[in-house]
Structure I
Amino acid sequence: MKTGQGAARAAEGFAVEGTLKSVVPYGSGHINDSYCAEFEQGGGRERFLLQRINTHVFSDPAALMENIERVTTHLAAKTLTGGRRVLTLVRARDGQAWLMDGDGSCWRMYRFVEGARSIDVVESAGQAYEAARAFGEFQRMLADLPEPRLNATIPDFHNTPKRLKGLKQAIEADVLGRVEEAGREIGFALERESVTRLLLEADLPVRVTHNDTKINNVMLDEQTGKGVCVIDLETVMPGLAPFDFGDMVRTMSCRAAEDERDLSLVQIDVGMFEALAQGYLSVAADFLTDAEKRALADAGRVITLEQGIRFLTDYLEGDRYFKVHRAGQNLDRARAQFGLVESLEEEAEAMERVLAGAAG
């Protein structure tokens, strides 16, 4: 079956009133296949986001969708200002939160978040503030999610010491003879082994965390620029609150590209960091423990180091996980991440002052 035909048949398997008019590819995501499905309803039309779940990355779609159903239901019960604040699942015609088609593909559908947009690159401190506030609010509203704990959709995702162990194994194997070329980067990572344990050994409470807090996972209102809702819920699972703040710092406080070769450009923008800290703590300060607030100072360094380790490991193993578009791209990515770690180390005192002021 052709992709378009499969998406159209899947769309008609969800409990949407009206007639399906079109199904077209949508967005720039790299994990799931996404489509905009438009239905004619009476005298108007309504759009829906249809997604085929990547079961190579998420091998247990039932556990994944159980998480998403629980999270969206809990958020909706706390949201009194309209449906745009929370992703709304559309149930399949059999009443389930997702469906499997005849080819074994797994699908889900959300109502479209109208009047809002996502961006791939932070353009201003105001956008950073809004994104950080949205992620902080997301954590706050899920802080009292009833037991049991959510499923771990990617076990040990932010287990930084385990990531370093994987790097050591890749160094030992050296399957492609790349260790010598990456000697400086390997030394950089190994010298910071103690950093990998900072968050996991800080005795922090386990919370519900998003674990992919990039700017493009927050929808911004097209008119006001305010954060509307958090999207991309695949990696929502048990974690530590500083994981999310650290990944915001990694992805939003530096304007250089993730694979920037000119490392002089890889510097933290303290003003952008301040916007992130103020946005996040404007809602998170009230529920975070003192230990969690202290850990925020290390979070950016730990998560950025972790990502650099992941890029470096993948480079040594033959670029099997992260897509590359040119030779050596994963090594360049690792170098840029480690360059940002150095910048974070240099600006540590300035960041601590910012966090103290933002926490009140």
Structure II
Amino acid sequence: MNTPQEFAALLAALRALPADRPDAALVTLTRTQGSTFRRAGARMLVHGDGRIVRGLSAGCPEQDIAARAREAIAAGEARILRYDREHGQDVMIEMGCGGELEVLVEPLRTPKDWHFAEQVDAVLAARRNGVLATLFRVDGRCLARPRHWLRSETVVLDEFGDADLGVALETTPPAKPGIVSLASSLGIVDLFVESLQPPCAAVLIGANASALALARTLEHLGWRVQTIDPREIAPERLAQQVILDTRTFAMVMTHNLEHDIAYLRALRDAPLAYLGAVGARRRAERLMEATGLTPERLRAPAGLDIGSETPEEIALAIAAEMLSVANRTGGGALSATREPIHR
């Protein structure tokens, strides 16, 4: 699935399709190799008139994919597109990328064809993890209408028609999005399997220019943001008012030392992905001394070192650090590492 932050825009576009004549196709990146703009699991919606919602690249084969998706819409059957040495890699080479792609195009004929997306939304809205599988190829041939399977705490959706496939997926969850080949009553099937995670949620405690700037930045990224005015919600009531889970990033930024200490104590034992506070290094030491939090648990001063001065620059530094934590990267300069850009 697209990053959880992107999914809302894609779902909104699907819901806006007319039920009687959708005239659109859902395009899924199922395999990548080498240098590509997006990773497997990214999706875009292509309308019959060529309009695109979300994107699979900054150019490269995207226009070609859109054109061929319109052909699939007219034919009413799914198809697989390949951009590699044997299937038109020249489209990638011309743009200087050199990567390889496999893309699944699913024409949408009735709301049933995107019902799985509604089920995914229900799982994510409940802040639950899940696994989504799309059966798209049997014995090397693309299905005219791919089938979907979704599991969260239980099986939510099963269009496979083969219970053994679901059992196999439950016992071998994917490490990252990719194609899984399995023997079944249907034949040798190819499934595109991907893990689902709820969108990142941010809890920002403070009513000031920096907190508002950070809220705007994170909202632009598609995060779910809750801004807390310390004059309205006391620390002891915080857990009942906000989302506090393993996908939550909390920032304490009241600019009042005693208030910061009180809120940090309230958040100390919450299962957060990130806990941060703003202020000078001496202030950060006082926060840790008063709360028992360690540098491993509390990011203070919060943010990457980019020389921030204004509220907007501070917001950018903190948002960048949060994003690096969410994506499990070091947050350093890309030019200073030989690690792959996409991990």
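Bear in mind these aren't lab numbers, they're just calculated from the coordinates by the rules spelled out. All values reported here derive from a predicted model rather than from experimental measurement. Cβ atoms are built from the backbone, for glycine too; each structure is taken alone.
If helix-only ellipticity at 222 nm (-39500 (n - 2.57) for each DSSP H run of 4 or more, over all residues; to 500) comes out at -9000 when worked out from the coordinates, which of I, II was used? Clearly, the read-out refers to II.
Tell me which structure, out of I, II, gives 22.7, 67 once Rg and Dmax of the Cα atoms in Å is calculated. Source structure: II.
Highest-scoring entry among I, II, by Kirkwood radius over Cα pairs in Å, for residues 190-229 alone, is I.
Computing distance in nm of label points 7 Å out along Cα→Cβ at positions 166 and 278 across structures I, II gives 4.9 for structure II. When FRET efficiency 1/(1 + (r/R0)^6) of positions 126 and 246 (r between Cβ atoms, R0 = 25 Å, to 0.05) is computed across structures I, II, the figure 0.95 traces back to II.
Work out the source of 2.0 here, i.e. which of I, II gives that when distance in nm of label points 7 Å out along Cα→Cβ at positions 62 and 150 is computed. Of the structures listed, the value fits I. For the structures shown (I, II), distance in nm of label points 7 Å out along Cα→Cβ at positions 198 and 286 is largest in II. Each of the structures I, II was assessed by relative contact order in percent (Cα under 8 Å, 6 or more apart); the largest value belongs to I.
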